[in-house]
1. Given a computed value of 0.50 for FRET efficiency 1/(1 + (r/R0)^6) of positions 301 and 373 (r between Cβ atoms, R0 = 41 Å, to 0.05), which structure among I, II does it belong to?
2. For distance in nm of label points 7 Å out along Cα→Cβ at positions 117 and 645, the calculated result is 2.7, so let me know which of I, II that is.
3. When mean count of other Cβ atoms within 10 Å over residues 605-612 is calculated for each of the structures I, II, which structure yields the highest value?
4. Of structures I, II, which gives 1.48 when Cα Rg over 2.2 N^0.38 Å is computed from the coordinates?
Structure I
């Protein structure tokens, strides 16, 4: 999947802190690019019209009148953006991916009402299910504020620069908040340009419909990141507002939101070579990554993350296979982790296949050849820059895998990230007695974290994950980098082998800990004690491991800070080298437009992939003994009887998925893929295996966007689910 939301708050925080958001590589062919929607007028519309676009720039992005941008929304959970959705009716109906709605669907599922397995279809507004924390935001405007920032940060070191940018950002946010906007400052081209984005958020979003996972997740992890695909990856929500159509918190009195713009659905289909475009919120690319950075991804960061995620998901899968309740409880986090795991694995394969290191080195040689023409001073400056890249990455390499192993070992498990919250208890209830107000606020904060943790916390699974992670640290780290807590467990715990020692220690630690069950936590919070907490083996383990990680983290963060500075210098040079050319900045969860055509591709010698799949292919993959390829009986009967309604193509079957050469990445999940009229023809949900290096290098011969055909979406809603109320709500063109 292009984007699944990781519902591990602490993990998300680590990723946001340690990720390096870099600018994108300049387009090397006309169809590459995640173009800023607010700068769409910079594109060559004569060329786009020749390709098949029938809209003007103003019809795509307009702040004065309704335009496509008003129909494209970002999904957020508790304030964090994670997927794209589109408004498809005058009553606030939203289409997005099944995997984007997966957490919401899982949160409403029980063993009695298992919407993951059985699907859910509301036949009236009253039946729609509120989803706490789920919201959308709609872009109102994007303003270039570069001139308000760059002159004030020139000459500052990285720490002072960050502080000054934060100061300016806070002023801007406060200014626009007074005008009723949610403002967000975004850096482009690695700090060479800045925009302030203005949004309006709507916090009452409700689940309307979802197919069973046998449709919405057909193919499972086996087919993830693969083509051909046969996945009905969609779910349906609705946005609500108050009776004046203003944003409002959830209330039974709210009514369906009336959008400025919603998309028309087209049943006309498409053919190879037809123009298509996507608008959405891609999350992060790193296309200006140097050869040194590419080597780090291939040999260090991806392998380290793969090791940790595989360790955890193997344990989760074993327990999920044993219990339906456990499967439902862990399903969302497992899906997120598996998605990331497979992406990192396929990226390594893809980058080695295309010799990404050589491509990066060739680009750097071309850059230095240009620098030589700019005079000896500039040549020397950039030569020194690349030498600094080499030395900084060399320093990073001394702690890189160690830091990933240790920090993820804490935050990837709910009990680990939750343990960090207890540091406040130790501090406040230690030497001095806190006021009742502070005490109440601290306890309330922990209770809120606990309430979130219990959703994906399974005691037995947590014990096994902790033991498995200890064994991973033991086997993957050199002995000189073992954390002290690991050495202590090996020395003191009972067992004939290291794995037995880890198993026994984990069982004992969880049994003694004050925060491994609701009952024990409630009892502890009635009378919090720093003294008791200091004796808690699980708390001590996680705090010690986290502290140990921070030792490596000092070098890790300092190296990345220097890499950030060098990247800004490198990007400034690239912009100068290509003066007069139109560039697109790296993806950073801002509204983008990408365009191209429906296209097949040749994956490797003698392997050709067609651009479309059909319902016939689902039946070819059908295997009701394999949970990933189960086909519901009703779907089979519809296919057998050729009961396709108006959703069949000219060949007499239902199109399911198709591919195009559009340029997308994580965050684009749920984005509308549209024809030249701006009509909805499908929902983007994945990329192909051969194109996974696309976050770093776009290969037009291989990169493909996988979308579910809107005709299959409507076929499932109408013929399979019988939810004609939803079909009647759409504006359908044919």
Structure II
């Protein structure tokens, strides 16, 4: 009562404290999550249109449903986002063009689909497609969406289909606009014909850029930066992170393995153990004397399932085949190490079995049997009576087998052949079918039940009877002990702690005989981290605002730990990245081009060649159809330029084929005039169609896209 009294006395004080705590919590959430100025429910924006979290989550679920939940969630997120961008970008472009793909356009496209037109459900009495019946079907789907989850899923599937139809219409409409805009005239076809078939006789000097040594040209970092700024579209980059990590694998030690091996060995023979229930020692039956193998495997929880199939020697693991195949029935081999397991193998039985069998069968299914046709109505009991009656008829007169199979067997493939099956091996059929056909004799006939129903089976032939063995193999997976796991954890923790105390990761790893693995250019929506595999947690951490360069963190990974250091943070914008060498070469060639041009004086090819210590080369009948030049190779770019120039003139400083050309056109021979250039017009038109298909990447670059997915997934 004294405590309650004090609480009452200080109630006002407590209320104030709680209120302040709640206020600080709300204010903290405002600042850390974007607060009143941000929209924490937005996944991003595409051309000014907000994409809500709820809308996008539905798209992700639809994508996962479409793929049958194959792949990771992040893969579905990325695919859904790419699809959404495509849809919005095309929609924006069409709206700018004054074109809207409406509901009627979508409906007209749907009703044209073959699965709609040819479906008997949507046809009238005279066999023609009835649009009203199709509309009724859609209305039925919508009504069913409120009845159960399956109906809801079906309706969402239909809406998704409608959306995909609309998206495809938008894409095709836009591409058709581009193709129409790139329309080709007969005059263009004529020009194309002349350009590609004009033949040139040339004399030329080719001075490669390598004529001037790289050491004679200076390229500064400022020049490289200036080049990047002048080509922003080529060097726009996403925000990225560089990390380094050290991996600590949890592996079983030799001592752990020995304990597993010893424990497995204790299961072989009978032993006595004290029973607290019986308050005395009781006898525990070992693997050797266990009468019920399946029960033994269950009681002691084998890490691999019981397999009692029969195997020939060549089907056993080659390393242990001799030892296992020559055991006596009831004898045990092991414990022995096989890959990730220690094993005990007990020979259960030896049989002489064929390696292949030929048989015929009649399959009579029942309600609930695997792959049973929906029209099947007889119960298992009724099916058994039917099959027993058929067996009696067949045993009296085997000649009736084929006719019965053709008329009554639900296995239509073999039924059409009188129940005949091709030769099959031991592991081809379901266990019940396999055991009957391999363990009985040629001519035997009987009823066998499987998941597919009742089979009447006749064994027609068998080949190559030989010794086979049934071996029960009990396993224990080789895993680290709790002590080893604790040791590895402490090792990782100590490493992370020492790193945080300003020791360099390379230096500390060397001291501990560990390997540092760098990872460069991680993106916000990446999922894999080098050899660590899927590690979304590491990528998310590296992109969090509070994570600074040189920060250290230990992460739990599959079968171990990773100590990660954030080594670099790069913001979104222009970046040289790994292109520095490429840019340097571009700038080198620009400066070399200028120097080479300065040395090309006059129009005399022999004198110019002498300056550069080169020869004057010549080539006849060069064309775009055959643009190969001696000592240079394929030179389509150069020939394309020369085709439009005049003969009997010399042209200097033409940049092509990694160098500079001086060319004299000795002769220019135009092809014969044709009556019609339609075929060449069509060639250009087909080329333009492919340009239309490539347009998406261009218009995507022009789109205004804000992507906030990384903060949510």
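What follows draws every value from the coordinates through simple rules; no lab data is involved. In this text the structure is predicted, and so the values were computed from the model without any measurement. Cβ atoms are built from the backbone, for glycine too; each structure is taken alone.
1. Details: I: 0.70; II: 0.50.
Working through the options, I get structure II.
2. The read-out comes from structure I.
3. Values: I: 12.5; II: 15.9.
Result for mean count of other Cβ atoms within 10 Å over residues 605-612 over I, II: largest is II.
4. Numbers: I: 0.97; II: 1.48.
This figure was derived from II.
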